[in-house]
Every structure is written in C-alpha cells, then in structure tokens.
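So, here's a batch of structures to check.
Only the coordinates and a few stated rules stand behind these numbers; no lab work does. Quantities reported herein were computed from a predicted structural model and do not represent experimental measurements. Cβ atoms are built from the backbone, for glycine too; each structure is taken alone.
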Structure P
Amino acid sequence: MNPGQARVEVAPETTETPLPAEVLATLTEIGESVNSSLDLDEVLARTAALIKRHIDYEIFGVLMVEGGGAYLKHRFSIGYPNELVENLRVPIGQGITGTAATTGHPVRVSDTSKDDRYIAAIENVRSELAVPLMLQGKPVGVLDIQSRHLDYFTPDQQHILTLLASRLAVAIENARLYQKERTQAETLLLLNEVGRETSSILDVEELLRRAAEQIKRVIDYQILSLMLYDEKQKVFRHRIDVKHGQHVQGKLRVAVSEGIVGAAATLKAPVRVPDVSADPRYLMVNPETRSELAIPMIHKGQVIGVLDLESPQLNYFTEDHVQTLSILAANLAVSLENARLYEKLARDEARLERDLQAAKRIQGALLQPVPTEDYGLDMAARYLSAREVCGDLYEFLRYGPQQLGIALGDVSGKGTAAALYGAVAIGIMRSLSPQKLQPADILKQMNQIVGERRIEGRFMTACFATWQKGKRKLRVANAGQSQPLLYKDGHCEKIELTGFPLGIFEEVNYDEWNGVLEPGEILVFHSDGIAESTNPEGQFFGTEKLRKLIEQHHELQATELADLILREVDWFTQNAPLADDRTLVIAKVR
C-alpha cells in the first residue's frame, strides 16, 4: 500500500478472532429488536442505539436504494444537517456508500482526505465505514458510520456491522413490504374518497381546482398541469397550472402530437420520463424540470385531457405513482365528462327557459282579451298553464257589431308542442272568421283543414258558440270538448253535445244546439283541467261541484265568478302543482 493511499478493507475473513460474549449478546438483541417491529423508522432507531453500545460513532446513517436503483437517499440519520438529509442523493457507484452498494462489500476508509471517492458532505470527517445491506444478492441500502478521528474504525467493528447488516436487510425489507401494503391500502381509501368527492362536483372549473388539491394528497408534486382537449382546435388547453403550490399561467395550448403530453395522448397510456434532458420529446417550459409524468384522461376510448406532473428531481416519479395516478385520472375523466354534460344541459336549459318565456309572451299576445264592444254580455276569460306555455286556448271572433264567436279548445299533450298546435288552431279560426260561419260549420271546416296537416299523435278538442245580441240567440257545437254548462231558469246543466275531436277523421258533421237566453243567464266553457283536478286522496273536483258553484253564485259578475271557481279548485287540490291546464270562458247575459 502506498503511504498516501487510504486503507480499504472488505468483508471479514473467517480467520478473525471470535466475537466477545457481550458483542454476541448485543447482536442477538439487535436481531430480536429489528424483527420485533414492522415500523422501519422504529427499527432503524433501535439499531442505531444498540450499535452505539459497541461503536462510539459520531455520525450514523442508513441510506436506501431509491430512484429505480439509481441513487441512495437517507432514510435515518444522526449527526447530519436536516437540509443535507433531505437533498443529498448519492449515485450508485459513487462515493464510499455508492461503492459499497455497487460491490456488495463493506468499505472501510481510515483517512477520507486521501480517498478521491469520498464525498465531503460534512466537515472534518476523517474516517468512514460503509456496509451494504444485501438481500438475495442485491443491495437494498447501506449502513454508514463516520468519525472525525483518523483510522477510527477497526476490523472487529466492521465484522460486527457486517453480521448486523444481513439481519437488518431482512428486517428493512419486511418493514418496507409492510409499509408498501399499508400505503397501498391507504392510497386506495384516499382514491375512493377523492373519487366520491370529485364525482359530486358538477362545475368544471371547481372540479379541476379540487382535483389539483386532491392529487397533492396522493403525490407531493412540484408542478402540475391539467389540460383538456379542445375538439374544435385540436389542441390541449391548459385549464389548471400549479407551480410549487401557486396557481400560475402556463402555456395556453399544446398540439396533440407535441411533447410528453402529446405522446401520452397519442399512446393513450402513461408516459414516465426519468430524465427529461435525455428525451427528445420534452419541451422545455419550466427550466427546473428534471423528470415528468403524463397520464391521459380517457373516457369511452377518447382522450379528453392529460394530467401532467413535473419535478426538479431526476427519476422522481415511480411505478406506484403511475398506477395511483392512472386510477385517479380514470375517475377524473368520468367526473369531467359528467360536469361537461351538466354544464351543457344547464346551458341548454337556460336557452330553453329563455325560449319558453318568449313563447309564453307570444302565446299571451295571441290570446285576445275579452271584447270591449257591447255585445250584451258580461264576459271573462281565464287560463292557467301547467307548464311555461299552455295547451289550452280560447278565442273571440267578431262577426260584426251584433254577432260574436266564442271558442275554447284543448290540444292533446302539454308544453311547447301543444302550444304551437294551439297557435295554428287560432290562426285557422281567424282565417275562417270573415265567412261568419255558425258553430257546426266552423268546426267542420277546421276539422278538414287540420286533417290536411295531420300530425301523428296530435289532435284537439274544441267548443264553439255564436251569440246574436239583438235576438239574444245562442248557438253551440262541440268537438270532443268538456260539455259546456248553461245556467238557465235557476238551474245549471250541461249542454248535451258530443262530437269527434278535430284532426282524427276527415269527414265529420257536428250537431248544434241553439236557444234564447234571458238576462242573468250564464254560459260557461271549461277545459277538463278544472273538473279533473284531484285532491290528495285522488278525488276529482268534478262537474257536479262546478255546477253547484255556478248555481250558488250566479249573481256574481263574470270576472268574479271565474276567479271564485279557480280559487275553489285550488282549495280543493290544496294548492298542489297543476297537472293539467285550467281554462275558463264565462259569458253572462246583461
């Protein structure tokens, strides 16, 4: 050995002197201690304390092989600055500890100043002993002790640590396996919790924000980007960018074939890059980035976005990260699609609501008010819609100063389609108005016109009357509508008229009733939404109650009587939401 070269010794030989009894007892105690716990930190702390009995080290450390076998990192230490423990990475094959891990043999250095492998991490260290922790021929870590004295560690101490290392390696592996299983179980529980929370959020921006927070619970990332695919522009747009805990403005868009993100989207599989400087696909956006992981978010076979994480550390992301984030990305993809569909539905509903409100205003404009001309009648018209627009209709046709047409109709179905069909019916009636047709004739003409424009599943019922002021003559015809009521001679009875609804059969003739009314007598047209209204017990309001109301309150004006009827129906149903449109037309002879 050259005078200037540090003394290096390897594994103990069989010719070494037997170990003292107290050392053997300590080894036994160490063996029992390390095998009595599955908490790795507890195992390492006990080991450090027991070794201290026989080797008065100043600096102690257990470094574990990490980064896919690329480097050693402290798991337990005594005498090291905290910052050094957090940041130090010793490449396998470099330094005293890296050499021990590579060769599988202890490395004892009596003078570190004369060994060019020594990494001067701590000042004034003069000697070092590193013993590999071997399991099935492979290193899982290194037990390392250091001293500020030259030639401090002896062959016997090396022998003791070597014997201990074989026991410690098994204990470490058992603890790591246990910790891995426990971590996986905790991760699955966390993923389940995250999945439940994200699935309950239906706002895309809120969902992405919460996803960034929840991912942090799964992996301690430094840089995160959540990108969603823009189908129109064929790019991935940055929606959430987080850098060292702060939301930042990143690149606005990434082409589908660009960078690591584009690779993950094209492959429809995770892309893990241990060293971005060695990957030609990497696009340098964050200069501090050293490793990257991109996970596609896939829904029904289509990539809807990419979850991209970056780290300033080489080989930071592991297969466990890939597995965990892939599960999270799949859940997030479903949640995102649900949120998108909900937002689209909300937009569609808002547009529909605007359209319905416009339709309601138009329908209100189509329904003519009660005539102000003097036809010798006190009249009122009311309609309540079960939906935004009404499938019922009423109309007043002015045949001249002495004659008035009165109509009430009910279109099959409800909502917008029924209202549109009703608007067509009003238009047909108005187009026939100049002919001054009597009730039976106008219903026949309407049936023919509606039949020519027949829409499957659509028809309408209608009741039409004409009133001649001078003669006080009333004519009525009915096309399947609720039979009108007539209060006459102190009694309210149905006008017994039937007829086929409009738009079902092509050639139909309608019967007509006619009579002369005296002052105070009342004609009531009503839709089935009044008589067929039900109370909580399922009982109908019925025509009988309606007849009695008219008889009891015949002295009221038309508007008062109409409002009273609607109030009574409301009270009967206990103000339940309308199941059908309610429409009334009342004409009382003056």
Structure Q
Amino acid sequence: MKPLNRTYAPIQAFVDELARCGVEHAVACPGSRNAPLLLTLAAEPRIRSWSVLDERSAAFMALGTAKTSGRPVALTCTSGTAAANFLPAVVEAHEARVPLIVLTADRPPELREVGAGQSIDQVKLYGSAVKWFVEVGNLAPGRESAVHHRALACRAWATAGGGRPGPVHLNFGLREPLAPAPEEMDPEPWRGRPDGRPWVTVSEARARPLREATEAAARAIADTPRGAIVCGPAGEDVATAAASLARAAGWPLLAEPTSGARCGTHDRSHVVAHYDAILRCAGWAAAHRPDLVLRIGDTPTSKPLRAWLAETRQVVIDPHAAWHEPTRAADQVLVASPDSLCRELAEAVDRPRLDPTWLESWRGADALAPPALAATPDPSEAKAYVALADALPPDAVVWVSSSMPIRDVETFFPSIATPIRLLSNRGANGIDGVVSSALGAAAATGGHAYLLIGELALLHDLGALLAGRRLGLELTIVCVNNGGGGIFDFLPVAEHADAETYERLVATPSGVDLARLARGLELGHARAETPDEIRRAAGDGAGLIEVRTDRALNVALHREVFARIARGLDERVA
C-alpha cells in the first residue's frame, strides 16, 4: 500500500482491511468532508462502490445489498444532516438483523459546536440502533495510527456480521487535507499482515442448545401427532432442513414467503402456503389447534397466525436469541443455527406418533385458496402481486413492499418448485426506502431484481429510480395503483373517521400519473389488468407495470375470497 497523505493514509489502511475481511460492496454519497472515505473506497479494486445522491436512498440500497448477500456492506456520507438521513435504514438494519458498516465523516473536535458549517452532534447519532459506535480519533501519522485503523476495520466487520447481525457506526473526524494531494510518506509503517490476511481474524462458534434440550425437543416432537412447524425468516437457508423435519414429524410446515421454505426444489410435500387465509376461519382454526408448534426464525406478519400461536405451546429456534416472540407464549428458546438444529432433530425423531388425517386436513385446506383467488374478477390486487409466481426465472430475487403487498404475498403466493428468493423490510415494517432496498438486491445479484409495491411506497422513494438509472441497475416493478393507502381501508379508522378527512389525511391519494412519471424517468411503462397481461409486460421488458384498482372494491374482493375459502373449510369441519 502506498500512502497518499496524512489524511488518506489511515483511511487507506482501514479500507484495505475491510477488503481483506471480505467487504465486497460500498455505497457512497457525494460530499467534501467524506471525500477521503469515498475516494479511497472507489480506488479499492476488491470493493465495488455505488454512488447514490440521496443519503436515505443510499442507506436503504446498502441495506438491500447486505440483506441479499448476507455480508456487511460499507456506507459513507459527509458530515451534518447527511448522516441523519441514514437513520431510517439503520433502524431497519437493527430490527431486521442486517449487517451494515456505517462510516460518517465529521468535523474534527476543534470545529464542533463553534458554528462551523455542516456540523451537528454525530456522537452516538443512531443511539441504541447500532451494535457498536466508535469515535475513530485523530492519531499522528505512523505505525500506531495504521494499527489502530486496521484493527477498527476488523472489529467493524466482525461486530456487524457476528452474533446478532446489525449496523455499526464509525465516526471519522477528518482534518485537511481532504483532497488526494500526494505527500512524501514512508509506506513501511502502513503495511498490513503478509499474504493478504486481515489484521485480526475473529472466529465465532455458533451457539447450540444443550444436547439434553435437543433430545427433549426430539422426544416432544415424536410424542405429538398434532403439531406444526412455523418457518419465518431465519437469516440462513433452512428450507431443506425444515422440510426434512416436517417429513420426519408428519407435521405441516407453515412457510412464510421470505423464509425461503415456500419455494424451491426441496421437498415441499408438507408445505402449507395459505395459512393466513385458512386460519381466518375461526371454526377450522379452533379444530386445528396444535399441541406443539416449533417456530423457526422471526414470527410471520399474519395476524390470524399470531392469534393462533398465542394460545399454543411453542418452542422457538432463534440463532441470535433476539426474542422475536410477540405472542409471549413460547416456553423454550433454543439458541442455535436453525439449519443444523433442524437436521439434528429430523435424525433424532424416533418412531413418531403419526396422525395422517392431521397433515391431510392441512393439505386439503391449503388447496382451497388458489381456486378461490382465481375466481376473483380482474383487476385484483392479490392476483397482481402473485401474477409472476409461475413466470419468474430460477433464482430471481423479488423484493416485496411493506403494507398490502407483503400481506397479499404472505396470504396468496403459492408454493412452487422454482427457486426464487422473496425479501422484504419487515424489521421496522416501514414503506420508506423500498425501491432503494430492491436496487440493493439487484446490485448484489447481477443487476436485476423484481419489485412488488403500491404507488405510495413507490412515490415515497422516487429518487431511487433515478439512482437505478445512474447505476445501470434494473427493476421489474409491479405497482398496484389504487389511489391511496389501501391497507387503511381494511382498518376501523376507514369506517369511523369523517370520510373527507379520512381520504385527505389517511388514505392520501397522490393523483400522480405514473405513465407520465415513467416517461420522464425514461422507464418503460405498461398498464395491465390480468395476471396474463402482467406476465406479458414483464416478459416484454417493461420497467414499471401499473395495475389500477379500486380501493373500496379491493376490500370487498378480499372478503369474498376469504368467504369462499371459509365455506370450503366449514364443509370439511362439518
């Protein structure tokens, strides 16, 4: 490494160490104070740097890249309110356990709180939303500074990705020179370990439950013919192992779409995809109250499922002891790799007490949902969000927006053999940064991703479409335009609030012409009403596929689908 000058040399050592640890992507926002950070990241050939103008969008793009790749992503901005715009994505990363390395440039200590421009209090700016904060400091150039910055980079990498993954924040109080003006410097003090090794290598043993607890869980599964596995996002690929355990136990596997267990080439014979619709039928849900539920990863969004779980004995497999347990009904948490533990349990379940009618009743109920949805007239929001299910290419990445899209996908997206990956920001459940997050997924997977979204969430993150064009990243967007926040129409506020006030302040229709907007962004646009039209538009390369629906009718159509399913379930219970 050839040090450039006294400001750049320690940052060069820091970035070199990030690359040695395994950082592959960085998202950088323009600025003067962070020029040493962003220029050094851009000069590092082992790290691909993405330039995004808007800090909020940049942060969510970094989050999407990290969530898709499973590896820490670096994120940098200049001083002042630029750093404050990272907060929503930092919060989401904390809640969703996504590893980010946030590098904020700052004024040096002598220029703080004296009226210097673009200066705010950045010390612990993100509060408890980060796993670790460090004020990097200003050591004199030399070996001590090199070692300090190299060790910090290794700790940032290990802390962001280790244990319960999440964001870390390093605040750099940078002095002049901020420009890459060369100075005469001895390169020897700045060298790292030989052979490209990181300065510090951190090895972490994955937490495992006591063997006694594993054996006890295996016995409980074997002794419980009426049980179920509920699989939410677990931070690792658990599909094959969960399917093996469901087969060994003879239990249904209720697979949330972002868990990875609903779609793929693994054994899906026990997968139940439409549990949300099924459990809305109170009689059927009561008759199918399990004696034990093994829950893997985070709790799914479904409100009917959560209500069903709240009255059930649960054993939770949580690799990070994150206490993602809103029902508070679990009596045991096993801190372990879900994949490893499910494999062990599948092998340990011996001579289970099988009840074939139990599993078959779940399979039969699950089969009622697709024809009930197909009978819904077009345009249908739920049908729009699942239209691509049988047309997606293998290994496609589909980002699903919060609000109605993730709920419709959880309720209606079928179990299919195509290996696709469904992702969503379900940590803090916000609609901010959804398009940017999808761009991050595209950056991590070759430049293209799919996005299912409503028009308000799309408009909330409109700048990301500009960023995508600048960066050469492509999204195929299925956008339901129902003239406002459709999810609110399902809630009591829609019934009880003054109609005009509700429409203006809660539903908030935008009135934006998406076709004209797409033309201004040089983005392909197509109108579609039926699933076939959506699939055809996606195949033709349309960037924005707009499906216009009526909010009030959407509520009625959902209720009709659930009523059709309930009638079929009532016949089975009777």
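If we compute mean count of other Cβ atoms within 10 Å over residues 138-145 for structures P, Q, which one ends up with the highest value? Working shown, then result.
Numbers: P: 23.9; Q: 14.2.
For this comparison of mean count of other Cβ atoms within 10 Å over residues 138-145, the top structure is P.
Ranked by relative contact order in percent (Cα under 8 Å, 6 or more apart), which of P, Q sits at the highest value? Please report the intermediate quantities before stating the final value.
Details: P: 9; Q: 14.
Once relative contact order in percent (Cα under 8 Å, 6 or more apart) is tallied for P, Q, the winner is Q.
Looking just at distance in nm of label points 7 Å out along Cα→Cβ at positions 50 and 562, which of the labels P, Q belongs to the structure with the highest value? If you can, show how the numbers build up before the last one.
Details: P: 9.8; Q: 3.6.
Going through P, Q one by one, distance in nm of label points 7 Å out along Cα→Cβ at positions 50 and 562 peaks for structure P.
Can you rank P, Q by FRET efficiency 1/(1 + (r/R0)^6) of positions 274 and 474 (r between Cβ atoms, R0 = 30 Å, to 0.05) and just name the one with the largest value?
Looking at the calculated values, the largest one is Q.
Given a computed value of 1, 5, 11, 13, 14, 13, 9, 6, 4, 3, 3, 3, 3, 3, 3, 2, 2, 1, 1, 0, 0 for P(r) over Cα pairs in 5 Å bins from 0, in percent, for residues 306-553 alone, which structure among P, Q does it belong to? It would help to have the intermediate numbers written out before the result.
Details: P: 1, 5, 11, 13, 14, 13, 9, 6, 4, 3, 3, 3, 3, 3, 3, 2, 2, 1, 1, 0, 0; Q: 1, 5, 11, 14, 16, 15, 13, 10, 8, 4, 2, 1, 0.
Here the read-out was taken from P.
Rank structures P, Q by Rg/Rh (Cα atoms, Kirkwood Rh) and report only the one at the top, that is, the highest.
That would be structure P.
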